[in-house]
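Undergrad: In what follows, structures are represented as structure tokens.
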Structure I
Amino acid sequence: MDNIRVILSAAVSLDGYLDDLSPVRLRLSSDEDWKQVQKLRAECDAILVGAGTVRKDNPSLVIRDENARDARALAGMARDIIKVTVSRSGRLDPESRFFTEGAGRKIVFSATPVDPALARVAEIIESKEITARFICERLRESGCRSLMVEGGSQILTMFLAEGVVDEFRLAIAPFFVGEEEAPRLVSAGPFPWVKDNRMTPYKVELLGDTTVMHLIPKAMNDDMVYMMMALEASRKCVPCATAYCVGAVVATAAGQFFTGYTHETGPANHAEEEAVAKALAAGADLHDAVMYSTMEPCSTRSSKLRSCTQMIIEYGFRRVVYAFKEPPCFVECHGDRLLREAGIVVDVMDSLAPEVAKINSHIIQ
């Protein structure tokens, strides 16, 4: 979604159920998976759940980890996440934890007028027709740059059927529910991702006993896939006061790709150098390759004679894609300008800039 990043997160059983029919919420995630979900929540501006989830589970959706709250503040975000829910009927209890806990904004999208008591504890946005795109547009207008959508089934179906998703995080628990009337991941819908247009899994991991798939819509093109790989690589960096945490991917014209991150193999190495070194070691041809980097390639450095910008030009790269322009924390960077002057195509995916800033909050204030 333009200018707002939408991440869907869900956990299901092996037979595709979000919950069972018991009155108690079914726990699907392992402790390790739940910890990662909490971290992902803390990196987003807003979180959305359906009214059914608010009524049945009574979630607080509050970020309680003070370190995470401090990191949000350093990244220029509100310490409390914006909580969003969607109701067709407008029937929600203003005393539920969704509304009473946390100092952040609470937003209700409702298809019908709500009780005045609810309007006193939340911002109400009324519309006869509520769609995923309408929700995202209104949140974007209010300054929201990233949204985590956690369900339930109707909400997940709406966002997926409309194609309003930048990343889909799906956790799979190793057991069956086996109850026909229990809620499934999605209901029937005109989903854009069918057998001839599959999503792209860019990472699969085992967290405790839970398998987690990270998928990107294929329609988003290769740029987003490679940039997500670069972002993932940047999270492996050990933060230090004298270097940004940067991830990079070299994609060759022959279809090979190589990743790297700051200081991966040496204390003076930049992410772009690490990725190039792996490509050269594999005998890859870098002419007409594309460099993906979470941050603008450097144009000046004190640790080495050659900057990453010079390296990219010398090896004959065709294109550079980056997410965040290097701020003047250490030096003035002119990588973007120099690359363009050398005839290299430069594209900026600034929709990912907030995530890069968060990863580098130890430097970027």
Structure II
Amino acid sequence: MLEYRPLGRTDIKVSSVALGTMTFGQQNTEAEGHAQLDYALDHGINFIDTAELYSIPPRRETQGSTERIIGTWLKARGNRDKVVLASKAVGPTTNTWYRADGARPRLDAANIRAAIDGSLQRLQTDYLDLYQLHWPDRAVPIFGNAAPARAPGDGAEVPIEDTLAALAELVKSGKVRHIGLSNETAWGLHAFLRAADAGIGPRVVSVQNAYNLINRTYEEGLAEFHAREGVGLLAYSPLGQGYLTGKYQRGARPAGARSTLFDRGQRYEKPGTEAAIDAYLKLAAEMGLTPVALAQAFVTSRPFVTATLIGATSMAQLEACLAGALTPLSADVLARIDALHQIHGNPAP
């Protein structure tokens, strides 16, 4: 059964499973997106996550398409008050199609104002419950890359204090209720909290990072912030972009699957990942669980997780993901997961 968990230290309660929407606008049509949103709301999911970048993969022609699809759904259903709506502003990138003037995005005041105004227009709402920074304006490894990734030649990083002050203006204006981070490090979260404590802007209420059976790196520095600072995890990729279902094992490429279409799964194809996935697939079979249930339920069960983000390209996948996330795991299963983690570690950070 779905739980409703506090979003940070706020009075907002969000469903323990949230709907991720990045396929809307490429892999999913508007009608399919609306059907997924209807299904989610009908089954108790009140938390919807999107981004100005979406749909995925990033393209000039489809940028903002996901927000537009959600916006037409909100307008048609008249149910804005029934959902907790989250979006994100892009960090530094060489892609120039996010801003009307063609400038490279940064996490400065001008870019943040442009980003929120664009998102609100596409979403056909006048406020967001949660506004997140999609990735830092610092040279840090992101999206599974071993080396720091940032846009070359665009100057020094925007200070966290400046970014937070810009977000404070959005909260003051009523366009944003609360703020969050994404693809962030422990140092970055601490720096934002320290700046908020100094009175510069609002406190961060959540971090949206990848977290799954083959990437538990969040536990190493960030999980502690849940108990001590009230900042929970919005866990994306609980199925490791589908790799934890086993459908890509031995190089398989099922028709219509994301890695078949876009070849963007390198984060989950590193040395050691296939052996780790085999081990978890074997465990699921031995315990009478589907691979989806084992992977989704593990993430949802973690005490520092506020919500598990599920995404799908078909209604059957969406139904399986929700059912999987709500599957209870015994103490024996959790112990065996930890034993396998001790052996295989985090092959897909």
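Undergrad: Assuming -11500 is helix-only ellipticity at 222 nm (-39500 (n - 2.57) for each DSSP H run of 4 or more, over all residues; to 500) as calculated from a single structure, say which of I, II it is.
TA: Considering all the candidates, the number was obtained from II.
Undergrad: With Rg and Dmax of the Cα atoms in Å coming out at 19.1, 56, pick the structure among I, II it was computed from.
TA: Structure II accounts for this read-out.
Undergrad: I've got another one for you. Compute FRET efficiency 1/(1 + (r/R0)^6) of positions 68 and 116 (r between Cβ atoms, R0 = 30 Å, to 0.05) for each of I, II and report the one that scores greatest.
TA: Going through I, II one by one, FRET efficiency 1/(1 + (r/R0)^6) of positions 68 and 116 (r between Cβ atoms, R0 = 30 Å, to 0.05) peaks for structure II.
Undergrad: For volume of the Cα convex hull per residue in Å³, for residues 260-323 alone, which of the structures I, II scores highest?
TA: II
Undergrad: FRET efficiency 1/(1 + (r/R0)^6) of positions 124 and 180 (r between Cβ atoms, R0 = 41 Å, to 0.05) was computed and gave 0.65; which structure, I, II, did it come from?
TA: The correct label is I.
Rule-based calculations on the coordinates, nothing more; no lab input. If you're wondering where the values come from, they're calculated on a predicted model, not measured in any experiment. Cβ atoms are built from the backbone, for glycine too; each structure is taken alone.
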